[in-house]
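Novice: Take a look at the structures below.
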Structure I
Amino acid sequence: MTYGIAETSTPNLFPQGGRIAEIGTIQSINDDTTWTVPAEVNFTNDEIPFAPDLYNEYGQRYKDAETALAALDAKDAKDAKDAIEVDADGEVVTAYIFADNYFEMYINGIAVGKDPVPFTQFNANIIQFKVKKPFDIAVLAVDWEENLGTGTESNRGVSAHPGDGGVVAVFKDANDQTIAITDSTWKAQNYYISPVSDLSCLTESGTSRLSTQCTIEGTNDASVLYGVHWAIPTGWKKQGYDDSQWPAATTFSNDTVGVDNKKSYTNFTNIFDNAEQDAQFIWSTNLNLDNKILLRKTVAK
């Protein structure tokens with residue numbers, strides 16, 4: 001449990017962004033644990049590739065998924081590169097993903113892509129990798145924050161208003177057949193809740209860490225807000241990790257997430273909102289107060 005504003009350790013991961021993407025540290029009030037907020041991420045780790053663009057205000061802005069895929073194929077051919085290799089004899093899988101705000105994706109523990117924009121403006125990405133079925137998808141999803149350690153940003157007339165998250169993704173095989181979409185069959189566990197002004201609003205039900213009874217009203221004084229944190233488990237990215245006790249992902253509508261005015265989503269509704277296999281936005285139970293989510297899904301044979 002933490003209280004108040006964190007100390008900045010990294011002033012801005014992405015200076016050209018619409019909002020400042022800081023990283024900070026804050027110490028628990030009930031023990032000596034130090035937490036990184038909003039999350040420990042691999043944004044500056046050159047060994048993990050940035051995911052190619054579907055639509056990125058600071059990069060490529062494709063009009064549709066077909067154009068983005070053609071550009072990715074052309075680039076790979078020109079550079080003599082293949083899709084990221086999880087299994088040398090695997091088939092090529094193409095993933096389309098929109099994350100509010102930041103994601104890192106792992107397949108059987110292998111990093112296949114990270115978000116090139118940690119905060120804003122909103123962007124979408126396309127990732128290709130070679131893998132054999134069955135395989136495990138693991139995603140770190142982070143709702144970024146301006147007031148470090150409190151899960152808040154300047155919004156709706158106050159300086160400290162809860163942000164909101166959401167991830168939608170579609171996975172297609174080499175025959176362009178959809179093999180996975182984000183829905184309630186995914187697992188989603190929450191590791192950071194904030195802002196919390198009254199700790200009595202927090203509850204647990206089994207392994208679900210619930211903040212659904214907490215207020216999502218903003219304030220102009222972030223210094224009086226709590227954060228609640230859990231350590232990330234070892235091995236969560238790997239194939240076969242036991243997520244059986246994790247809660248099921250909660251699904252949210254496009255309207256709730258608020259994507260109707262974002263070209264990084266609306267240019268690709270034929271992918272994300274396919275009439276026969278409509279991918280849904282997923283998160284833990286509270287889109288506003290839950291800020292660091294681990295998502296997992298096994299794609300069967």
Structure II
Amino acid sequence: MFVINNSFRPVKRRHSLLLVLILFSASATANCPIPDLTQPPKTVLALNQTSIENMLRLELQQNMVATAYLDDTIPAHLATKMAGIPEIATSWPSREQVMAIKPDLIYAGFPSAFGKSTLGTPQWWKKRDTSVLVNPYTCLKSDSPLVWADAWQDLHQLAKVFNKQAQATELELQALSELPALNSAKKPKVLLLDVYSQQAQIGACCGGADLMIRLAGGDNVGESFEGRWASLSWESVAQQNPDIIVLATYTRNSTSAIEAKLKQHPLLSKINAVKHNRIINIPFTATLASPRIVEGISVLNSVITQWR
């Protein structure tokens with residue numbers, strides 16, 4: 001089995017997992033409450049890709065009355081469990097759509113689901129006997145590089161709600177055993193670009209993209225930039241001269257425009273990744289701090305292995 005050691009715990013600005021959990025309890029925003037449930041909810045509206053996939057991982061498809069806001073294609077081994085579950089919206093559903101299905105729980109991947117222009121506050125839903133659960137990672141400040149455990153907080157929180165803790169632990173241990181063994185060999189410079197943005201939005205120091213790149217054996221070009229994402233000029237991207245470029249993709253957005261820009265731009269076309277055709281597509285969800293990050297790590301590591 002692969003063993004995680006201190007090489008995956010960057011010294012700069014990194015708290016222990018215990019402190020992370022304490023901070024979550026103390027600083028969870030109004031949009032990220034911890035539901036006080038006496039029994040597992042019978043009906044769940046799952047919003048966002050990570051939440052939908054986690055429900056399926058824990059064999060909770062029978063509890064899902066609807067889904068909304070998918071970014072990617074559901075992995076094949078999970079997609080077979082989706083039969084009969086309606087998708088009520090391609091982005092955030094309206095309050096009326098949600099009230100029509102009367103879920104016991106709204107389970108979301110991002111706290112932005114509960115804003116004035118989206119679904120309203122969790123407190124508003126609580127008054128209507130609907131609880132709210134949000135990925136705890138998304139509610140924390142993005143000021144520290146992530147560790148492996150951060151990608152599993154959400155699944156373990158969901159497992160606790162449904163009394164599925166043993167299954168969640170088994171899934172994490174299985175994923176841990178699939179991580180590539182890393183060595184001290186020279187690391188390529190890896191740049192991750194979000195294709196949903198018209199600008200050069202890159203994976204910065206403290207998000208899932210950075211964790212994915214490090215666990216795959218690369219050096220993140222965006223490591224020195226604060227937050228989960230950072231915006232650069234295309235000229236700055238060229239100056240960074242990455243060896244490998246990862247495009248975080250969505251089913252609703254083509255990569256053709258950004259690929260053309262990389263290949264036709266007078267400066268971008270000269271960087272190592274473009275010259276040697278080391279531009280790879282990885283689903284956006286596989287670059288987030290979620291169990292699916294293992295997929296992104298595997299794809300990127302296969303390219304890094306060839307680069308060496």
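Each value in this text was obtained by applying a stated rule to the coordinates, not by laboratory testing. Source: prediction; values computed, not measured. Cβ atoms are built from the backbone, for glycine too; each structure is taken alone.
Novice: One of I, II was used to compute relative contact order in percent (Cα under 8 Å, 6 or more apart), and the result was 23. Which label is that?
Specialist: Details: I: 23; II: 18.
Structure I accounts for this read-out.
Novice: Tell me which structure, out of I, II, gives -2000 once helix-only ellipticity at 222 nm (-39500 (n - 2.57) for each DSSP H run of 4 or more, over all residues; to 500) is calculated.
Specialist: Details: I: -2000; II: -9000.
That value comes from structure I.
Novice: Then there's this: Comparing mean count of other Cβ atoms within 10 Å over residues 261-268 across I, II, which is largest? Spell out each step's value before the answer.
Specialist: Values: I: 18.5; II: 14.4.
Between I, II, the highest calculated value is found for I.
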